[in-house]
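No lab work stands behind these numbers, since they all come straight from the coordinates. What you are looking at is a predicted structure, and each value in this text was computed from that prediction instead of being measured. Cβ atoms are built from the backbone, for glycine too; each structure is taken alone.
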Structure I
Amino acid sequence: MIISKGQGNDEGLSNVNCSVFFLLKEKCHVIANDLKVKENDIVLKVIN
């Protein structure tokens, strides 16, 4: 299990083969649209 903070970690760790919990403030409208959230939202994203 990995607990990650920040948007850069979301981009860098999205292809690992274990559970990852990402906590980030979405600052980029492109990634916000991809995650289906608003820009400046606080996001908890989980990948199993």
Structure II
Amino acid sequence: MMPGPFELIIILVIVLLLFGGKRLKDIGGDLGNAIKGFKKSLLLSL
């Protein structure tokens, strides 16, 4: 069962309180770089 919009907002607020805005931004940037590197390595192996 998928959570509704109200539950998603509550989860987002809890995550922001636990990690803070700057750390969350850093985690997002690191994840984006990891995905880019993964895609690049897939293309190079073909």
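Computing Cα Rg over 2.2 N^0.38 Å across structures I, II gives 1.06 for structure I.
Computing helix-only ellipticity at 222 nm (-39500 (n - 2.57) for each DSSP H run of 4 or more, over all residues; to 500) across structures I, II gives -7500 for structure I.
Could you tell me which structure in I, II was used to calculate FRET efficiency 1/(1 + (r/R0)^6) of positions 10 and 34 (r between Cβ atoms, R0 = 25 Å, to 0.05) as 1.00? Answer by label: I.
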